[in-house]
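J.: What follows are several structures.
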Structure 1
Amino acid sequence: MATKHTLDQIRKNIEKHVGKKVVLRANKGRKKMIVKEGTLENTYPSIFVVKIDDNNSTRVSYSYSDILTSTVKLQICATENVVNVC
C-alpha cells in the first residue's frame, strides 16, 4: 500500500531533474494517450509542472499520485538516451 513516504520519494526523485527535458505520457481515459515533450519547470509539495515545447507557452501540472497510479509516465531525456524516472 502506498504511503505519504512513497509520494515523498517520488517528489524527491523528480526534484533532481528540474530544468531537464522530459517526455510526458498521460492517460486521458477511453484509450486516449497524449505524448508531449517539454521541460520539467518546477516542483511543489503536491504537484509538478512541465512546460510543453510548442509554439505557445503551454504548461501542464500533475500530482505525484498520478505517477504512482501510472496515469502519467515521465521520462528524462539525457544527452543521448532516455532515463525512466519512475
Structure 2
Amino acid sequence: MEKITVHIADNHQIVADGIKELLKYGNIKVVGVSNNGKELIKWCQNNQCDVIVLDISMQPMNGIEVLKYFKEKGIEHKVLE
C-alpha cells in the first residue's frame, strides 16, 4: 500500500513538528514543510503531494491568499485547513 504524501505549511515550527510526529504513525509520509504561503507556492512548482496541511494565519502570505492563488492559476490540491 502506497503512503499518502503530505506537505505542511505552518509558520510555527512547534506545530509543524507536532503534526509531523503524529502523521508518522499512519500510512503517511511528510514530503515537505513550508513556513509561509510564498514558500509553499515555490515548493509546489517543483514538487507534488496528495494533501497540504495549511495554516490560515501566516505571513507574508497566509493560507487564504494561497487558496486564492491556487484557484486563480487553476492549481488543484487537496487542502486541510
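No value in this document is a laboratory result; all are computed from the given coordinates. Just so it is clear, the structure is predicted and the values come from calculations on it, not from any experiment.
J.: Suppose you compute helix-only ellipticity at 222 nm (-39500 (n - 2.57) for each DSSP H run of 4 or more, over all residues; to 500) for every structure in 1, 2: which one lands on -5500?
T.: Source structure for this number: 1.
J.: Comparing structures 1, 2 by relative contact order in percent (Cα under 8 Å, 6 or more apart), which one has the largest value?
T.: Numbers: 1: 27; 2: 33.
The structure with the largest value is 2.
J.: Looking at structures 1, 2, which one was semi-axes √(5λ) of the Cα gyration tensor in Å calculated from, given that it came out as 19, 16, 13?
T.: This value belongs to structure 1.
J.: To test your reading of the models, identify which of 1, 2 gives 18, 15, 8 for semi-axes √(5λ) of the Cα gyration tensor in Å, for residues 11-58 alone when calculated. Please report the intermediate quantities before stating the final value.
T.: On the way: 1: 20, 15, 9; 2: 18, 15, 8.
Going through each structure in turn, the value belongs to 2.
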